[in-house]
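We did not get these values from a lab; they are worked out from the coordinates using the rules stated. Owing to the predicted nature of the structure, the values given are computational and were not obtained by experimental measurement. Cβ atoms are built from the backbone, for glycine too; each structure is taken alone.
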Structure P
Amino acid sequence: MVVSQVEDASFYEEVINANIPVLVDFWAPWCGPCRMVAPVVNAIAEEYEDKIKVVKINTDQNPTTATEYGIRSIPTLMIFIDGEKVDTVIGAVPKTTLSSTLQKHLNKKKKSIPYKKHA
């Protein structure tokens, strides 16, 4: 799975209107820690390809979205579910940290589906 780039103009459509959870990587090309976390983000995209969508947004080229979400340091990874920001991970974190944060929200999402009893 390829991690796609989003921009200010496509953020709403790609992230807020997505019908599955979205992991957004706020980054910039000059940022060393962003380059360090990129392989982790790509591995997460592959591992969870049937459960989540993973996108990157360049904060230098898309300052509107970065400002809207209060991005003060990069990399910042945000998880959106049903258009709502549900969690934020700041910095170049190990894959285990990102996986466990994601899993926590994916598990919550599963539990929130109402169970229908058979008559």
Structure Q
Amino acid sequence: MAAKQLVKATTGLTRLEVNPFARENLMELYDKILRTVAKMPSDAAYRQNTESIIKGRLALVEKETNLLKLEEQINDGHIEEVVLQAKRELKLSRQLLDCKAWEPLVAEAPKNQWKWPM
């Protein structure tokens, strides 16, 4: 196991502590997300978009071991924020799997339900 490296003293964000194991956390979370969306139909838009994004990020995480450089490459805020986003994406993917959001509506939608503005 690699020695724990000091990345930064603080994130500067309230209630978001520095995570020296963010890379390992991301690899685990991304793997779980990919396994969850793999249970969805291959033509489901959520699965296609999520797989594309997560596979791209996972490739970066596997390649880069320096957390500061990884943070720059992902370019989506602090690496700790990216971990938080991945946790939320995993929760969402599991919810969508449970409700089978890709299936057709049980009944016809009311007229003009999807029309905006009214």
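If distance in nm of label points 7 Å out along Cα→Cβ at positions 57 and 89 is computed to be 1.9, which of P, Q is the source?
Numbers: P: 1.9; Q: 0.3.
Only one of P, Q returns 1.9 for distance in nm of label points 7 Å out along Cα→Cβ at positions 57 and 89, namely P.
Here helix-only ellipticity at 222 nm (-39500 (n - 2.57) for each DSSP H run of 4 or more, over all residues; to 500) was calculated and came to -18000; which of the structures P, Q was it taken from?
Numbers: P: -11000; Q: -18000.
Only one of P, Q returns -18000 for helix-only ellipticity at 222 nm (-39500 (n - 2.57) for each DSSP H run of 4 or more, over all residues; to 500), namely Q.
Taking mean count of other Cβ atoms within 10 Å over residues 9-16 as the criterion, which structure among P, Q has the greatest value?
P
With distance in nm of label points 7 Å out along Cα→Cβ at positions 17 and 49 as the yardstick, tell me which of P, Q scores highest.
Largest calculated value belongs to Q.
If distance in nm of label points 7 Å out along Cα→Cβ at positions 41 and 81 comes out at 3.6 when worked out from the coordinates, which of P, Q was used?
Q
When Rg/Rh (Cα atoms, Kirkwood Rh) is calculated, the result is 1.00; to which of the structures P, Q does this value belong?
Only one of P, Q returns 1.00 for Rg/Rh (Cα atoms, Kirkwood Rh), namely P.
Quick check for you: by mean projected area of the Cα convex hull in nm², for residues 25-72 alone, which of P, Q is greatest?
Biggest value here belongs to P.
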